Structure P
Amino acid sequence: MTALAIILAERGVKVSGSDTNEKFFTDKVLKNHKISFKEEFDFRNIPADVNAVICSTAYYFAGQAQNKNPEVESALEQKIPVLTYPEALGILAKDYKVIAIAGSHGKSTTAAMLGWVMEKAGQNPNVIVGTRINDWNSNARTGKSKYLVVEADEYRDAFLNYRPEIAVITSIDYDHPDYFKTKASYYSAFKKLVDNTQKHLVVCGDDIKLRQLASYGKRKSLVVSTYGFLSDNDIVLQQTSVKQWSVFHAGNKSFTTAFPGQPYILNSGAVITVSKLLKIADSKTQASLKTFPGTARRMEVVKKNKNFTIIDDYAHHPTAIKMTLEGVKQKYSDQRIIVIFQPHMFSRTKALLKEFAKSFGSADVVGIMEVYPSARESSGPVGGKQLAGQTKLHHKNVSYVKDFSTAKKFIKTYSKNGNVIVLMGAGNIRNIIN
């Protein structure tokens, strides 16, 4: 929502908005762009001369107000047009050549990384990402080119509002069970995205489901490119040392890169593939990747001293947790890894309970917090205590961390001996640091 507000404001649209009174990094971003906002939802926040109200799908979906948001209800009563974020972005996207970055994992980092490479290559892109790019100090970039790089979310079929020229799909790993009731319906959404794609489809060729989508894309006359660790991909990623990776193209060595762990390496593979489609020279791509500053909450080191390191990470799905912790273990191989995880969404926790319980194998100590509620779900049948119990079946050192006070004590207990403490989850777990 913040990124969209920035793009609209740069185009001369008068923008104001509302949010909860909880603090987010986007508060500062909005202030930097002189976009006014209220820290409450109130029908009086809607300006008298408003042309449209744009909101999260948590508050408006399928033509109906959701969760009793007073501003949405008031707008509907006044017959003011109401659009969801993806609907509004879909209208905006018609003015650009869209590069949509989709997938269950890695889309934020991949979109940010691609935007960074395009910027450094002089392509002056417009970029909308779901997290802060550190050197931009924003989750959006406004440019003068025809390109719009978009983090394209699958939840509630949001990405079907766009018709991208290039679609990147990083992974398909069942998620959002509150909306996608079956794995088949989840996969089907990505197939529909391929239907919407105009020219190029880029997928991780290591995933059998994505191989099937690649074949489908070819039947739809798309130009399909693959990347990954398997040798028959168009872009082949190969580990050459503990912290060094080589990138090959069509059998020829292209360049080396170094990122912590497989998730970042795969993301860079997607970016290299798209860069080639955009005719960006390999030398420029390599130089840009070396200077990529990273993004907020993606293996972000937020505190480091001689006694401990604290990393904040957004991972909230079992696969992302497993791969991220493997990357942390690889980077900090001589140190103990302490993870404290805040589950997000009761429905996700219930549907993937066994997978979550097995995902912490690279950690030495695990703390499980209570589920972070959202506007979509305030309660559920499975919570943090049940997840902690299930995790104990697979891990010898697991604690249930019931609240923030307990979490602070947990962290202080392990803030010594060079330990690496990883805060994980899509909720407000980062606030523990504050």
Structure Q
Amino acid sequence: MRWGDVLRVSRLPLPERKFIVLGIAVIIATRLSVIVATPRTADFLDPRIYQGVGQTVLEGVNPYDYSDRPALRARLRADMAAAHGIDDFTRTQQSWDYYVSGNPPASTALYALFEKLSGGSRFGWRLLFILGDIALFLGLAQLIKATRGSIENAVDQAGIICLAIINPVLIVAGCAIPEEKQFQTALMLWSAALVLAPVAPGARRAVGIGFALSLSVLFKLLGIFLVPLWLARANREKLSFAAWCALGGILPVIAAFAAFGDHFLGALIARGVQNSVLGAEHASPWVLLPWLEGSAYVAVKAAVVSLFCAVFAALLIKRRIDLLNLCAGLTVAFVCLWLDKGAMNRMNIGIVFAVAALSSLSGRLFLGFSAAIVLLGGIGYALGVGVLRLRLEIVDAALTLTFLAAYLLVLLGREPGMSPQGWQSLRTSTR
């Protein structure tokens, strides 16, 4: 089975073809229902920021270069403020510049594309965001095929349904509250699946792997955590594999620098620092410890993240996990524990990727975590927000902390000396 066959549905075995088609249909139906039921969320801050970025690019302004066409930048801010009032986004030109430069080049390019395709309609944006859910679903299916051989097994299909289709966290923090982070999750899943695919990586496939990995870095930077997985594959292949991957990977980089120069580097570094040391906000699990602040907070956070990563390194050495799950664990440590301004949509990138990676260890483990996310997410939102009237971000922080604890404890409890299927995927001889 070729690694691209999930996209070529007609080539799939009939059971897999039916599952893929039905899954896409259910995603479209459920997301459309949520969009129609929540019209006002189109006016939330993030969708307007994305639209502002798209407008800036389409007007020929470099969003990362604050000195580029200042009069036009001021007009764009004024137009947004006139339409929606003064808020954190439009309060000052400095705040406008901060927000429109806050995402890597691939995200910025996507915003420009969506603004063009939608004709400026945020309802149109929300419809386009459904493509992210579909891409996530297909990427998850492809990763399952890479780690488990097919997606015909009922256990694997149930896990995919729970994690990618009826996941309440994904529906709330992505559809009801419009977001585009599911595209990054999809890129992580696709990239990992391409690297793990047990087929001979010819020139075209190697270029595709490099291209996908590069995009996964240039979208939200998180693809960097897949580098160990790629290095392991490159170590098993001929030098030509790395060369072709490098060719595919350099293409998006060249495009990014051609479009925006090197200005995006400084903007992203500054944003990364501000999201790491200034204190917890939004749905970060650290907001549940409000007494931790200042230098003590940074020290405790650094210690916890270091310990978390060290535990995953030890689990890999003891063969309780494979390299795919090490990459997933590092991603979770970064987005859920280190970045402290995280809303649930961003932390969910790491959570979904981590649960998907469990498929290489055990189908039942993958299904168990996927089903638990549906159950706990549904109960958490219904009870926490609906009954107790807690802030959604507090519920999200509690759900994230619960996941982190369960994730770590379950992996620590795995028996050593196992031979997970993910190891076999990397060891499979190419053909």
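Every number here is computed from the coordinates shown, using simple stated rules; none is lab data. All values derive from a computational prediction rather than experimental measurement.
Observations on the structure shown:
- With semi-axes √(5λ) of the Cα gyration tensor in Å derived as 33, 25, 23, matching label from P, Q: Q
- Source structure of the calculated read-out (helix-only ellipticity at 222 nm (-39500 (n - 2.57) for each DSSP H run of 4 or more, over all residues; to 500), -21500) within P, Q: Q.
- If relative contact order in percent (Cα under 8 Å, 6 or more apart) is computed and equals 11, the structure in P, Q: P
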